[in-house]
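Down below are the structures I want you to see.
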Structure P
Amino acid sequence: MRRGGSGVLRSLLPVVPVSLAACHPAVLTPAGPVGEGDRIVLLDSLSIMLAIVVPTIVTILGFAYWFRASNRRARYLPDFAYSGRIELIVWSIPVLVIFFLGGIAWISAHLLDPAEPLRSKAKPLEVQVVALDWKWLFIYPQQNVASINRMVVPAGAPLELRITSASVFNVFFVPRLGSEIYAMYGMTTRLNLQADQPGVYFGLSAHFSGDGFPGMAFDVHAVSAEEFTQWTAATRETGPVLDEAAYRQLLKQSQDVTPYTYRSVQSGLFDDIVEQRLPPGEGPPTARSAAAAAVVLAGRQY
């Protein structure tokens, strides 16, 4: 019996480093006010839940030790049925935990409302975000430029993001800057973020969306205000124009797209996408469409 248990333990040990490698500390090392608020909520919630977890584990170990076979002092009470004091403890602790967790959820839901503008003396930057198959489009309406799979922003300035999807349901997430939010076709969601310090922050799609999902990532480059102005000016000098024809090319599925920019953007393009005046993306093939394609292919071969 002991040999079998030790064998199972040895077989599980190599799995532990692999499991821990999947845990990324980005959420716990925020680089903006929203991310800091999310971190506080997570740590407060963990502390409150430990009020149940730790006593439960200690009690289990204590009971196992006290009622071991070799302890003659342990009293076995087969007729024990009810204790008001024990019931009070058993029910009061979970009720208090739910009360405190509910309070944190209620307060943080208002303080960290994604659509609530951030307080700052700096002028906010509006960025229009479109989730495509399988890439991200960032439109800067104030600067009249756009980029693919790279978002350049001034550090210390609030970001007012308007997010939609040109294809299937998706999720926009920059772990170190804060809250993730949905991107849905025909709808606009708002998210306010801020990068306090210059740096490069990893962004990703947090919802499975088909074959190209693993490569659907982007970088947020937070730079100084002067560098952002220089980047905007340089972008206006090179690259293609993002008009309706260019956007229809973007709708085609592509994977692991190298970042590039557009020197100008057709007026009202984002609103045309949201209001469905432009066609949607292809989206990942469904089981029905894949079966229909297989039937057509089989017929051609026949």
Structure Q
Amino acid sequence: MKNHYQESALFKRYKSNPVLTPAKWPYRVNSVFNAGATIFDNKVLLLVRVEDMRGFSHLCKAVSNNGYTGWEIDKVPTLVPKAKDFPEETFGIEDPRIIKLEDDTRYAVVYTSFSEFGPLVSLATTEDFKTFSRLGVIMPPDDKDASLFPRKFKNRWALIHRPSPTSYLLGAHMWMSYSPDLKHWGDSTILLPARRGSWWDAYKVGLGPQPIETPEGWLIIYHGVKTTAAGSLYRLGLALLDLDDPSKIIKRCDEWVFGPYDYYERVGDVPDVTFPCGVVLRGDELIMYYGAADTTMAIATASLKQLLDYIRHSK
């Protein structure tokens, strides 16, 4: 029987999903998911969130020539928590987003540190994805789902992040903050609010992959969470931000464009989750790497032109 949902979707699932699983890992792990992605040395590089058998997460590098197959995985963890020097990492590090800093040799990795007092946003830089320089905490708890933009705006770096209030009814929204030096942050403001009521992205939204620069604006793929009687559904929507002032929303689409459907997305440690932390662009092809049910890594692809056309013509 034909699957109308898959045929009409903007994003197409890779036929060999899931591409990275715990069984393929060179050391014993519970799950592999939520990887940041970039191009490095003309190869696709992922920093995969790996949960060990204690329930603590670290990051491990996986590299592929074509971004789909032949993954070379580091034999040991690539970036591990250093709780002695950075106590905010006591319970692990998670969900990285990677960007190449403009006019700089460094890549920035923004990730969630799991402290004794809740999740917060941390930053590290690297030039080779072998050694990392930690800059420490840049947003206090509870905060996560963060990424830098690759270039400055009016001589300041910009960060998308998602603070979480203690009251669910207040909503968890996407915020923007600014810094002159990647250390001191301020001028924080809500960028993209969660909607209310029956919307697919009611009460809780957060950044998916890193911001994607296009001729028409910064493409934002974000997740929305709908709470149902059976639990939470993590699905994806699209927004476009102004190129010169990303605090301005050009367009936010009403409908979700990708969500859990296949078995590997609906069954796992956390069911009904599609959660991307990284994309790469190769010409018009956008390759999105997403965690499926917080258990495995999967791929979906889209045409950048079609995504922008969809945003332009959506209500």
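Please treat every number below as a calculation from the coordinates, not as lab data. All of these numbers come straight from a predicted model, not from anything done at the bench. Cβ atoms are built from the backbone, for glycine too; each structure is taken alone.
Things to note:
- Mean count of other Cβ atoms within 10 Å over residues 71-78 from the coordinates reads 6.9; which among P, Q: P
- Structure (P, Q) behind the derived value 21.0, 79 of Rg and Dmax of the Cα atoms in Å, for residues 79-222 alone: P
- For mean count of other Cβ atoms within 10 Å over residues 87-94 computed as 21.2, the structure of P, Q it came from: Q
- For mean projected area of the Cα convex hull in nm², the highest value in the series P, Q is held by structure P.
- Test item: helix-only ellipticity at 222 nm (-39500 (n - 2.57) for each DSSP H run of 4 or more, over all residues; to 500) calculated as -13000, pick one of P, Q: P
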